[in-house]
Structure I
Amino acid sequence: MSDIGITVKKSEDFSEWYTQVILKSELADYAPVKGCMIFREHSYAIWEKIQEIFNAKIKRTGHRNVYFPMFIPESFLKKEAEHFQGFIPQVAWVTVGGDSQLEEKLAIRPTSETIMYSTYAKWIRSWRDLPIKLNQWNSVVRWETESTRLFLRTREFLWQEGHTAHATKEEADQEVKEILDAYKDVIENYLAVPVLIGKKTEREKFAGALYTTALEAMMPDGKALQMGTSHQLGQNFSKVFNIKFLDKNEKERYVWQTSWGFSTRMIGAMVMLHGDDKGLMLPPKVAPIQVVIIPIPYKGVDAKVIQSRAREIHERLQKSTISVVLDDRAEYTPGWKFNAWELKGVPIRIEIGPRDVKKKQVTLARRDTSERIALKEDDVVNEVTKLLEEIQSNLFNRAKKSLEESIATVETYDEFKEIFRKKGGFIRACWCSNSACEEKIKDETGATIRTVPLEKEKIFSKCVYCGEEAKEVVYFAKAY
């Protein structure tokens, strides 16, 4: 662990603060390949927690994990022209294998629709083969030419991508909604990141989709971050890849499909939203280490007694479901350890010193509030369990309040521009549903429609840009 703390304040230089927190907490490091990153043990452990949580959810609903190759023939991508055109600027190509020129260029997976759906066409014959509900955890490559940023925008990143095939549109619609709900649960109840949910506009939807739904979070710098998407693909891909089935009446039909995914950018969101000037602040449900125990020896006091008591508490917590570490390294001072574990975002610190041993107690320090609590040894497991739940709720409630405060409702374009100039955030406004207005707002302010609420909200003004009759209430923001 680095012995140098964060040297800038979150409120003064957000970008530099974010980079320092990630590097100094040892979440990640820059890779030798430009635009790529190394997931260090701490961040990969968080990703494993997220995998564990989400896997449990989707396996209960009949989804299964698979793995398809990362190499995709160019001809597969070209089959779906709209989809392919959307990814052309970001595709990395393999043209040589060993010392031989390849007969056909291979794309390094930017997403897996084409390679998976060409296979679905072989696997699906009748209604008995449906639904197919597959998911894979992998990495994808999108050759970003803009400036990259750890977790948020890198040329290679980790994600999960689900791809399903159904007999009817209704089943596919239901799948989109179920996954959206599952994402919301993971993001809000585990990562403690509140989100707005809705559909994307035609302009913002996934290339080749019938419609796209998404979850959008607001970061402290006033920019929105897309946390996950769930797409109803309709029959666009099934017609291109000839994915047909015989229904119960022996009639040939095309399947209805969905795809959905979230990525490691959600770790970046968690860092930005919860971290402070001391470093990370991890929600207990995804923290790889929930509790750290630090013995505090003192001159003239038998250090062995303190160490023994610390080991006893450690063993007691270990036997419960709490993830705990005993930091009894003699080469570092207690003060150094306090700062180092705060930087790593561990939710609870337990200190055991001579006074604690004498009183048969421990001293707890909360990472979220810095509050210190004296606790009887016998109550440690129950009280720590309760406190972890409190910290989880507190982080979410704090972030929820911040999200609500970031939403401004406007009726005029002048108000719209003034708010974006001053602070950003979400702007709730009425829109005529004309993509020309949407495009002009983006060109003039950099803001896009992040979400159209699934349940229509009441129109309260004319279109914020053109002044014509409005058809939708939407949420604009500048985005990462």
Structure II
Amino acid sequence: MNTLLIYPAFPDTFWSFKHALKFIRKKAAFPPLGMLTVGAMLPQKWPKRLIDMNVVRLTDKDLSWADSAFISAMAVQRESARQTIARCKEAGLRVVAGGPLFTSEYDQFEGVDHFVLNEAELTLSPFVQDLEQGFARRVYQTTDFADIRETPAPMWGLIDLKHYASMSIQFSRGCPFNCDFCNVTALFGHKPRTKTAAQIIAELDGLYNLGWRGQIFFVDDNFIGNKKYLMTALLPALIQWQKHKDKISFNTEASVNLADDQALVEMMVAAGFDTVFIGIETPEEAGLAECNKKQNKNRDLVESVKRMQRSGLQVQGGFIVGFDSDTPSIFQRQIDFIQKSGIVTAMVGLLQAPAGTRLYHRMKQEGRLAGLISSNTDGTTNIIPRMELNALCDGYKKIMCHIYSPKHYYERVKTFLKEYNCPRTEIPLDFQRCMAFFRSCIHLGVFGKERFHYWKLLLWTIRKRPELLPLAITFSIYGHHFRKICELHIL
């Protein structure tokens, strides 16, 4: 059975990095890791093609070749997924759908023939067996969680690595915390499940042997969920692996309590991690209590961030406004926190309630749901907030106007560069970075609204922190992307 694995397009969002990727001539930030893994789970005898609509077009020729289409998506890809399903049905293909979007909203997609929901390790094989015997059901789902020690390595041969800025890999699923608005535990449970260190090293070797030397993103929702195995098995294996390879940088997501364990931070840095995304959410204790963000409470969040920065980890941050306890002062409080912390990549969104979360059920009981979630950083919300909606949206725009205006953005970059203890003596200016620098000189330094701040930052960096010049250039390019998104989709 000729099988198309289709990954729908992302809209233009903060996380797409679309306007930054142009500087390094890449088409997408990350490959579709889930689809690559599903490809490895499907029968070997099935011919397969992967169409990542973020890097290539889905053509009529692709559709005429295929017998079936497997589609996976997240909520932010909903519109592209609908259009793709319609095209596949019009072409007469059997449509099979799975992944977070369909697991939460499968009743919203009438055009899909079969839903393979939850974790594919458990639901895909029964579907394939039934399909080959001619009596496949419409919905396959489970409440169990998979043993990901048995998950195969992604089928990297289905994509062209050169289209992507970073590769992705997964070590664990699940999170020990239970934040009110987060659907991670609804999808993957509270108990972190991990692959073995040997699995991860084998996957890294696979990428390395294909010639990959760029950044690798560990997509875990909380990389430090199982600290014991991390520190006794995986990180020592990664440290050893790096000794025999060109130094490859890793980044991931973790909870803020990472800052409390200096030994863990140092091991991560030694293993090659230089960036971590942290869900800060809000500097207000009342908001943290409301969303059950216990790990963030009763601490100096700015100091926690700076502790990680000084140890060699760039902290990216997620922030939320729209909690019931938020007052009009929250907008300035968020601005002050972001600027003071030196979190350059600050993703701010309105509170949303994904299906399956405790917040979703509470909002449903209170009659405060207002549709489906979209991106959490596009200035929309699917709940009816306590604060008057126009005031909330205006306050959100105020935050975005401030933190991504050239003046304040470049000030924040400088705050970070002053604090950051780079784990490398220098960041190599390879060909890709050199070309990005020359393009930034033209687009930002000559024609950009930020040209004064751009040159001021670069000159300061050359004088004070010359080893961080490539990082200063990267942040300048990120800032261009963030401002474009603000101007086009939020303001």
Structure III
Amino acid sequence: MLAPKILLINPPFHRLYKSTYSLNLYPLGLGYLAEAIKKDTDWEVMVYNADFTRNSERRRLVYEIGIGFDEYLENLKNPNAKIWDEVRVVIKEFQPIVLGISSKTQNFRSASIVAKIAKKINKQIVVVIGGPHPSMVGKDVFRCPDIDISVVGEGERTIVHLLKAIARNEKLESVRGIMYRASSAIIQNTPQEYIQNLDTLRFPYENAPDILKDYSLYPKEAFNSIFSTRGCPYSCFFCGSREIWSKKVRFRSPDNVAQEIKQSQKKGLKAISFQDDYFGVTKKYIFELCNTIMQQCPGIKWSCEIHVKSVDDETIAIMKKSGCYAIHLGIESGNNDILKKIRKNITIEEALSACKTIKKHNIELHVFYMIGFPQETEQTLMDTLEKMKRTKCDTLIYSIFTPYPGTEAFDLCKQQGTITDDYDVTLYNHRSPLNYFCPAITKDRFRILAGEIERMIDKKNRLSRVRRMFSLNVIWRVKEKGIWGSICEGARILMGR
């Protein structure tokens, strides 16, 4: 008897902006789901990242607002676009009983199109949606008529129980962590308990060669993502992470993390990227993890995102010693009043000091800033622009505030009138030129100010790239020609000879 099949899909998003834009990653969440299915069920599973193409080019930077937006909208309107033909072929060839779609808010429209395609191919396909968006919006996800079941919160246990129930043709009442259609009603089951011992999870890439569609076409770096914690203790009002992973942080043991890193090293990876909301969370855990990495994974390089409050000389020093080469830091605003209102739990003075500490240890620093918060004024925008100029970092990563359904930020925007009943999540994301949610500034004036900030960031980042290239070139020349030869050549360059 043939095993039942489930196809897990990451819907296209970047490829809608341009056919050669590509997410050259194995989606970590789908990797964990696939491994849980492989371990605990008899189902045949395939993962399809529809946002990946072998003909990829380097994606444009996120601060280039609006690039490809018209093509994005056209692809969403055109059911015969090339990308949707590709999705049809994959579903038809694999012939799944269950289609699992992972959705964030920005790609929910794309996810809905994938669901519709599946139902047109075979009405009997059970369409299950999971990921951040359905966890945030609850029953609203069923406004898409082609979705049958929604997985809320952490999905590894839930998907296993769900597939077992479907295989046995059992009622879904006993499956925790789901919502589903029943006649004309939407039923919400008891929430799924969080996995307390994260070491029980299989590593997400163990069976990737057999599970991931087009595995051989991916670069090695597509499999360099890793996490050490789940949960975020902070309460930023624009973020919904705590609704998915909870505010209580759960930690993998350092030994378990090191085992996964060693597997990556055996496959030829020289660097990994921690995908935790905030790396380490506690100083004690950071030190334990860094010491374990040094002992068990010599030579590995790694990057992470860390909270400003976690930055001090001692912590950054041990991170550097254990292989940390790059850090992402979320500052968001250059105005303390805005930082307080969005509950970032930092001051701009603390943030700029953290930047200096990180750069003092010669670690690459990439800093996130966001503009256009609902509480924003022209003065707070100018404060952010001024602080962006002062920030000591290698790259400024810029975005325009986007209110996601289910967050406090979304509710505030509704109260202020910048979100109305006909709000279309398709039109708004951090790269959208339509984003405007700060009523204290006129829309036209906001776009002028945003354009000024975008040009400054572009200039600052280009100069930073030139400096890094020059620095690397100097190191190479010193090695090749010695210090004196390098000085002489540098002088000739400066004199134009």
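So distance in nm of label points 7 Å out along Cα→Cβ at positions 26 and 378, computed for just one structure, reads 5.3; which one of I, II, III is that? Clearly, the read-out refers to III. Calculating distance in nm of label points 7 Å out along Cα→Cβ at positions 10 and 442 for structures I, II, III picks out III as the one with the greatest value.
Values in this text are rule-based calculations from the coordinates and carry no lab data. Quantities reported herein were computed from a predicted structural model and do not represent experimental measurements. Cβ atoms are built from the backbone, for glycine too; each structure is taken alone.
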